[in-house]
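Peer 1: In what follows, structures are represented as structure tokens.
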Structure I
Amino acid sequence: MSDKQQRSWLVIAMSKADAVVQAAKSGADVIVLDLVELIADEHKPAAREKVRTAIGTARAGGAEVFVQIDPQNHEADLRACLWPGLSGIVVSRAESVSQIEKIDEHLFLLEKEKGLSAGSTDLVLALETARGNQDAYAITTASKRVRGLTLGRADLVMDLRPEPNGEIHLMPYLMQRLIIVARAAGVTPLGAWWRAPDRGLLATPQNTLAAARRGRAAGFKGALCLRADQVEPLNNIYA
């Protein structure tokens, strides 16, 4: 990963220009411009056209900038977001070696085309399916660009199932396994140990602080979040 601190990763919908402006003032170490989860399919072509400007806006407060892409649309997403000032890519629903190899190859072509240093664009992989978690080590080591791993809880609960007690099925095991895989592969594990009822999506600052404490104790080095008021607790704990 970068030599800079990457404690808090604030995910913002690319379609909301005002949210990008506010994110730049949040104190987040990394701002993730999302082209996948938080934006409707019909709005994605227009959002891609705004990525270059959004990168500059997001960097104004000193944050690094990543863009979250859909591996099913990686060519269009990567072409839209590979500009000077971009630190890296978050690959949503990473689940196969061939998928990561194709993204890696396309990045090299675009870096050459746009005059960027070869291999300068980092990858963070979001494991959001049973298949992705099963093949986690092979996927993580499929490209030298991979610098971090995280779990996608919302998609995992769809792909697996809720436990009767309300805990996401297998999630504690998957979090611990992700930390082991990340360490074995030499990359950074990103996450927090969220608990019901908020699961991190709408967690209060106090609950975020507690989740980060549990996450740090388990071995995570930073975490993704969706609200600006979650940034400070993550920064405090993952310092």
Structure II
Amino acid sequence: MKKIWITGGGSGIGKALALRLREDKNEVFISGRTEEKLKSVGWGTTPIVCDITDRSSVDAAVEKIGDIDLAILNAGTYAPGPTTETSMDDFKSAMEVNYFGTLNCLQALLPLMRKNGGHIVVVASLAGYIGLPNSSGYGPSKAAVISLCESIRAELHNTDVKFQMVSPGFVKSPLTEKNNFKMPHLIKADEAAEKIIQGLESKAFEIAFPAPFVRQMKFLRLLPYKLYFPLINKVTTQ
């Protein structure tokens, strides 16, 4: 039985992961800012109110849980829209939660796991691969997370810490319900959780899905700008 901490465990991928991992008799702690939402997950999960943008709150959560075998840093925020219609508060919130919040958790966990061993998983996004229309708030925050994960993975070479990054596409959740466009290759949170759990057993650094969308995004990332911009403009204005 493993002791598992999942941030953003009150809904979406985090909730689906918590319920699925609890099925395997693990001790699952879920955190978020809203106690009522965390308690609604139920089914043997332990709720811990934690604001990942507050380092003292993160430290308190880690201390309360104790020796963590697996940490899944999944908490995030999302506010889609054109740059000129996105508030500065939304831009700052995306970086504060998605990047700095994740970093708060990592800085709390890494010294402990370097000493005792363990497994850390950070949820990034395919949206961090390349700049996309109406994603100037969210995309850069996830691009920063990807770069952060690459740096940390290199730093953890020859240690007893297993470090992985998850890059999902569109997953049905309260966050993606904000989108007013057709989301390609949209999957359910339960499907995403299964993909992640399968990936946890592998030696791969990146767990990316769904496969068709991953291929498309990696192809776009390889294109020179003179080909990328006409293509992405054509695709997103259809």
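Readers should treat all values here as calculations from the given coordinates under stated rules, not as data from a laboratory. Quantities reported herein were computed from a predicted structural model and do not represent experimental measurements. Cβ atoms are built from the backbone, for glycine too; each structure is taken alone.
Peer 1: Of structures I, II, which gives 11.6 when mean projected area of the Cα convex hull in nm² is computed from the coordinates? Mind dumping the intermediate values first?
Peer 2: On the way: I: 11.6; II: 12.9.
That value comes from structure I.
Peer 1: Tell me which of I, II gives 2.6 when you compute distance in nm of label points 7 Å out along Cα→Cβ at positions 63 and 127. Show your work: numbers first, answer last.
Peer 2: Details: I: 2.6; II: 3.4.
Label of the source structure: I.
Peer 1: Can you rank I, II by distance in nm of label points 7 Å out along Cα→Cβ at positions 71 and 223 and just name the one with the largest value? Display every interim value, and only then the final one.
Peer 2: On the way: I: 2.5; II: 3.8.
Looking at the calculated values, the largest one is II.
Peer 1: Please compute FRET efficiency 1/(1 + (r/R0)^6) of positions 55 and 175 (r between Cβ atoms, R0 = 25 Å, to 0.05) for structures I, II and give me the label with the greatest value. Mind dumping the intermediate values first?
Peer 2: Details: I: 0.25; II: 0.55.
The maximum falls on structure II.
Peer 1: helix-only ellipticity at 222 nm (-39500 (n - 2.57) for each DSSP H run of 4 or more, over all residues; to 500) was computed and gave -14000; which structure, I, II, did it come from?
Peer 2: Details: I: -11500; II: -14000.
Derived from II, not from the others.
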